[in-house]
Each structure stands twice: as structure tokens, then as C-alpha cells.
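No value in this document is a laboratory result; all are computed from the given coordinates. Note that this is a predicted model, so its numbers are computed, not measured. Cβ atoms are built from the backbone, for glycine too; each structure is taken alone.
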Structure 1
Amino acid sequence: MNKSSQKIENFHKFQRNFKLRLKMIQDVKTHWNFICLMLLRALHLQVFIKSYISTHENKNTILQKLSFNNEEWTYVQYLVELLKSFAIFIDLLERNREFSINAIYIVYDVLFFHIKDHITVLKRKQRFWKRSLLKVLTQAQIKLFEYYVDVSHDRKLMYNLENIIDSHQKLNLYEQSTWQDSDYKQRYKREFIDYYARHYALDSTTLQDQL
């Protein structure tokens, strides 16, 4: 539709009473968030899309195939809910002009819980598209864990130092429920003290009292 100015104008006619002139958003593989934005725009223009297709579908067999039923629109809405958390974090990180390395562990925690919650819900569902989505989410969870392992193993010292330096976090991050089953707090505290004493020649006992 976006490739034809005439089709765009015809689509705008259905929005006229609502004082809108919005186009559909097409996915751009080299840009993050575009799938979420594309689906979100489709949901926003759902009524106009239905009107446009019903008016032109007899003249265009491709449009007939693009006509969604209610369940398919529900699927789109569910995908938006899934992708929204990722889109929000990506947008925040892109807009942030300051150093944001201290947010990495928090972002991972939120996204892991987000995926886990949806997996828990989908395991109770029987519809085909929900069972299919469960498989996709399980793979997404594995992929996210691979990225997390890369951060927590190869670069954990760098991220830990930045977390503790952050005045809003310090060691509080390691007191959250996702970290309580281990000695992360004491281990990372010791790691920070040793690094600081080694590079800045400060007595570790003095620094321990300050933390």
C-alpha cells in the first residue's frame, strides 16, 4: 500500500472523519522495534484496515488473503504485548545519551520475568497459535540466556563495577529475589574492593567500611 500514493490516499479517506492521516508501518529488518511498531500501528488502524479491505477485496485477491478474522487480531494484540517490554527498553537505551551499562542486569531481570510469565500462561492454553507461540517463546528464553551468559561471564567485572558505582543501586541490586539464592552480594562486594584497592592503592578495610 505504501508504494502507491493513490492507495495511501484511498486509505486516508476512511480516516477522514477521525481527522487522521496515518499510513501503515512496514518492518525494517535493520531497525530494532519496527515489528512491534508495525503491529501496534495495525491495531490502531484496525477499523480502517477492515473497511479498506472490505471495499477493495473483490477487486484484489491479495487483499482477500490479508483480511484478518477476530482471532488473528487477538494474535496480533498478544504479539504486541510480548514485544512491548523489549521495545520500551530498546527505546530508552537508544534515547539515553549517558552511560547506561549499569542498567544491563536490571533489564535482563525484567525481560526474563516477562518471558517466564507469558510461558507460564501459555502452558495452560490449547489453541494452536498459542501452543506455537509457546515454542517460539521457549527459544527466545534460551537465546536471551545465551546473551546473559556472555555478559555475566566474560564482562561481569565491568558490569559489577558500574552497578556498585551507581549511587541509585550500589549493592542493592544483589538483594533482589533473583540474586538471593547465592552469595553474589558478598562476592561482588569483595571483587569491587579488591579492584579498587589494586588500581587506586586504597586500603581495602577503609573502603569496606564505606560500602
Structure 2
Amino acid sequence: MFRCEEQTLSQSDLFSGNAARFQEEGVQMSLGLRRGTVAVEPHKDEWEIFARQTIAQLKEILQDVMVNAQHIGSTAVRGICAKPIIDIVVCVADFDQILALNDVLAENGFIFRGQDHPGQYLYVCGDGDFRTHHIHVVIYDSEAWKNYVDMRDYLNCHPEEARAYSELKQSLAKRYPEDRQTYTAMKSEMIREILTKARHWREDLTNRKIAGSVP
């Protein structure tokens, strides 16, 4: 079932302490990829559990520095394939506040990787070249924050477009299993198109809510 409202994630779960493995009622699955490689898998409900656990751990460390956090990326879109890496966007009011906590974050497995895009900082989880989580830090209500959340919500509400995006990812993953840079570049045009549609969709949804036509 595709949900058309922005997701609100529970922070009641506790971080397991081992991001690469999850065990619940006898079920165990792996998470993560070697850096620079590409492999996509069918959607797994456990990805949402991993995300909730990670957000709970970040909240415990960051406290009020973290204004909001959301599970984003393809692992947050029902019914489509994704790389088994959990993407979280954390929004803050001031980058300096979170940068001051880099040592504490590192002690808890969140390794600072610098500014990967203008106006964004990246933290990763995993051992060596193995990556299980990407934590994207942005300023609250910035364009980057809106893009991350809008794309997730738009795809969850438009299954046909989500399916087309999933099919492209599968095709590219087969062609570029050892070249994530090219894989990412080849998705960029479709992502730009989705973001444009998502922006208009969000604006329309907001206007309808203001007008009272959407509960």
C-alpha cells in the first residue's frame, strides 16, 4: 500500500549495536554493500526497522541538535528495488552544532565523510569499505531537505512512476555492478524529472490542504 502523507517515524526502537545484522523472531538478514559497487534487491520491510533503530540512536546522541530525521531513498519506497543501504536525512538548524559532535558520533559508528554535496554533510556506517548506512545532514526546510522527502513521498503515492524508476535501477545495476559513479550518473535525468513532478505535487497538496479539500 502506497502512503500519500509524509511519513512520521517512531523513535521507540533501540539501536541494535550491530547495523549489519537484524534478528527478530528468528529472522536474520544482511545489510550493506562494498563501497563503489552496485546491487539492488526487492523491497524488504526490515529496512524500515533498521531506519527506525538508526534514527533512535541518532536522537539519543544529537538530542535537540537534530530538528528532524526521516528515512529516505529507495529503501523507504514500498515495492521498488534498492541497494541494501539505509539512507537517513537529518536536518539541523546549524551545521556547527553537529560538527562539534563528530567524535561522539564516531564512537557510536557514525563516521564523518565531509561535504559530499554543497550544503550537505555525509556520515556513514560500516566496517572498512563496507557501507550499511548513509546519513545525510542538511539544514531544516532547505531545498535538499524538501527534495529528499518529496521524492520519497511522491514515489510512494505514484506506483507506476516508482515502478519505472525501479526498472531503470535494475537495468543499470546489471550494467554497472562495479561502477557506482556511472550508475548514479545514469539515473540523474530521471531523478530530475521526478523531483520536478514531486515539487508540483507537494505544492498542489499543500494548497488543497489550505483550501480544506484534503483532510
Structure 3
Amino acid sequence: MHQNCQAFDAYVIDSLLPMLGRGYLPPVMEGYARYLEFTGRKYDEPARKPDDVHPPFAERLAAIADLPAIEAENNLPASSILNNGAELQVRLLRTLLPEEGPKDFTPVSWHEAGQLVIIPDWKRRCSRERLVLRDVTLGSLRSTVAAADKFDLFAAAFGLALYREGWQLDHEPGYLWLRRGDFKINPHDLVEEMRSREFTEDAWREMLTKFGLDAGTLLTG
């Protein structure tokens, strides 16, 4: 249970909040299940604090391990006792957002959410900081990233450049890829890799050739 709480918090921050902040509501628990599946993250039980009033979860499980199993009389989910579950969910989700955040949400699938939120967010970010991206090309991206501190900006600009070149966004809770044919790129991970000394200029040039990308393509389009 404690591990699940940690995982759910990470899912809300990484995947759900960006969607809610733009006024879109994808399936919450479906997204959480996918997040656990795709990330494969493992969470340790938090260390016990001096002011904890309950025993650790493992001890509680051990205490009931020998109790006889009882067949449930009703296997319906606990949510079935609520008459207005959807409304309560929206009210609860609003508490995760600032006061000026959206008051209502448009239901969308997780597949739609990437197009509705990720790409527009990248465009807004790059438009705000267009001067920083000026004259930066795919060819100069590695050397620029190595000497700059706006890591997330360059990841967004790189992703947007791939999108303009016809790469397709494939986004679900827990992963983000841009795909073309048999190739797939996570712009955030690749830009982070560029900051390593082991990622050489020659390696980047070879990668551009393999992906069929023009080194002269401007990040600003």
C-alpha cells in the first residue's frame, strides 16, 4: 500500500497534472495502471518515523496472515456505493490545481492527450524562448546542449523539430516516444545523453544520418 501511494504520487506529478492543468481529463485509474506497466518502477516502503501511530505495513500483513479466508458476499468495487462518483472525482482533482486552474475538464483518451497537451506545451515553451533557440540546428544541438543549462527547453525544441519532420508522437503515462518507421526517440532522454562526455560529436552525426535527419534543420522551424 505504501509503495502504491508513492507510485501514484509520481504518476499524478509526471502524467496526470499536465493534462488537468490544460483542462483535460483522461481516464485516471487506467492511466495509473499503464504508468506502473510502462515505467516498471519499484518503490521501497518508507522508513518508519518516530511519530508513526501504526506498525509498518509488512507487520500488519504478517499479523493477519493466519486468519481464515472469508468469501466476500459482494464483490462490487467500493466506488459502487457512490451515487455521484464522477462529480466527486472532478471535485477531488480540482484540489490538485491552483485556485486559478480549470474548473471543468474535457474527457479525453490518453492517446488524444499527447496531441492536445504535449505538442502545444512544446510550442508555447519554444515560442517564449525563441531567442535562446535562434540559429541552433540539429547539427549544433549536441554542442549547444553541452554548454547550456536550459536542458528541458532543448528537449522540447528537439521533440518539436522531429514532429515537424513527420515523426509521430506516441505518448502514454510512463513513456513518450517520437516514432518514424522502425526508429523511436525519446527527446528528453537523448538530450540528457548529449550532456555526457561519452556522447561525441561524431556519434551525433552518425545518429542524424541513421535517422535521416538534416543537420542544417533549425530548431525554430
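Among candidates 1, 2, 3, the computation of relative contact order in percent (Cα under 8 Å, 6 or more apart) that gave 22 used structure 2. For which of 1, 2, 3 does FRET efficiency 1/(1 + (r/R0)^6) of positions 125 and 197 (r between Cβ atoms, R0 = 30 Å, to 0.05), calculated from the coordinates, equal 0.05? So the calculation was done on 1.
Quick check on the output: 29, 17, 12 is semi-axes √(5λ) of the Cα gyration tensor in Å, for residues 77-188 alone, derived from one of 1, 2, 3. Which one produced it? Attributed to the structure labelled 1.
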